[in-house]
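Given below, in the form of structure tokens, are the structures.
Values in this text are rule-based calculations from the coordinates and carry no lab data. Here the structure is a predicted model, which means the values were calculated and not measured. Cβ atoms are built from the backbone, for glycine too; each structure is taken alone.
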Structure P
């Protein structure tokens, strides 16, 4: 460890060389390399964490760049994990960096999390958060949580020294259509930076023992008026009794099969003049869309199905593949005999294969 590099930290009263050594001996896993993950990775790497792991299976897209400041225009279409690790190595060559080009799943969660002291969840969906929570309870790992919505964000630390878990605050997973997402509702670019830095700070506190960790407290931040408030919540002891992962952590019924087609086949669909229905927002569609695609935003789909010819196959597309799956399930209920397909990975995956 280069002592001079961290001099401005080690001279801090209450932190000192002892705190820096704790960081050097620590192993942190960051789940996600997006809006929240980028500031977490940059600052933990700069501050001297010994080993950092990062999981993600997405590629850099142009719509990421206003908030995911680790990436550049030249890297659009490249895997986030490989780009992030290359840049983090240039920032601090002493850090041991491990990339997992995969999304966290029931099959890999326990194996990946097992080798780390703290888990920082920067994902953007409820199924992953519940999976992370349960894996952390089973392995007895603290879990640093962050979430975003528009101009707001929230932070907490779960499963810290026997404290409350994520399920103590959110006992039941909401339905998919009850949850806003940034593709539809947006997020101000600076907000992920603020919340991600709060997560990095909580991680440092957990590892070194300085300050008061946000265990049993949910920090709410509003960027429009710079207000903060804390909500206290208590441990529900039964939530510490999780012994194994659930078989399934998804919104939709695990028995339900969603017909999909790989994004790399979009070019074939275009050549064949196939019926492609784009369910993204008006703004997303104006920014970029496939030639001759039919535009019906997801929230307007149920009342505009007359625009679709259900006598021929219907290929549904969105930005990442999530909304197109929702659209498919909606149309399946109304037109059970129709031939419907969701384009896997959406336009993000298509643009990545074209680059």
Structure Q
């Protein structure tokens, strides 16, 4: 427990932008070395000092002691709109961190092991878009994604990367995220987004997990691909988009479909139909075809993007994934049955009532593991 407190104290200090000397002064320590010893785990913090830390940072005691929270652990990369504020991301990141920490803690209690080895792509920000295409084409074959890669991608990410994939109800403006955490990398997808966007975000974030060490992404990137600024970070996101587009829409697959399209067929109708078949967005398909030279500039100018929204289908007619995932539901179910946490505690961590938990387990055809 003292190690957790020490790590989280350091995290809280760094988030405030304070030096050890500044925080030591607020504690009333005689010198910086006392705080340094606490943060290094060489000196235990006293009960009175812990209460003082709660007051200094304006947090509850669980911030320092709750093992089912991620504090000072894990790095997030969020795909979000310009309108998604830093405060909104921080608040949702805290919630998401509890879900991930809960899954990890229940796994530890059940004796689940994780591999310290993580697959990596040999790419860097100096790589070309063609390099990203080649890497994606190779993975399409190696991961055996088949003729419609989007349908097998989630399973491949779980099996090949050992990552947790969670479908969540995110605030408007947040599409998804990747969380790099030793032993438990996670991808979060907003399940209320159109199907094509969900699959693209899944492919895009898998790129970040595969290249995190050599191309660490920023905390927030724009989900619409309208990259601001220049330099390294813009290059990383462009490489991620090129990788994702190729992974979901390999050249040979699109070339065959483009060749079979009748010339008098309405282009919008064909794009929407083909994108729906491939489980991608029509806008992504449009740009992928253009970069492959399978759509001309004249074709591009004639396209009205409004006709491609949600692949031309009403959003309320499109099914969405169940909340979180089958793996998450099964681990939570087992943890409740084993008494590793109470239903009340589970509901608090997940932001669910008992009725919500009941519906959640029933959606995965699992018997409700508690009495109402």
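Things worth noting here:
- Per Cα Rg over 2.2 N^0.38 Å, for residues 160-271 alone, the highest-valued of structures P, Q: P
- Entry that produces 35 once percent of Cα pairs over 32 Å apart is calculated, selected from P, Q: P
- If helix-only ellipticity at 222 nm (-39500 (n - 2.57) for each DSSP H run of 4 or more, over all residues; to 500) is computed and equals -16500, the structure in P, Q: Q
- The greatest value of mean count of other Cβ atoms within 10 Å over residues 32-39 among structures P, Q is that of P.
- Parent structure of the calculated result 18.6, given that Kirkwood radius over Cα pairs in Å, for residues 216-295 alone is the read-out and P, Q the choices: P
- Comparison across structures P, Q (criterion: distance in nm of label points 7 Å out along Cα→Cβ at positions 168 and 200) gives the highest value for P.
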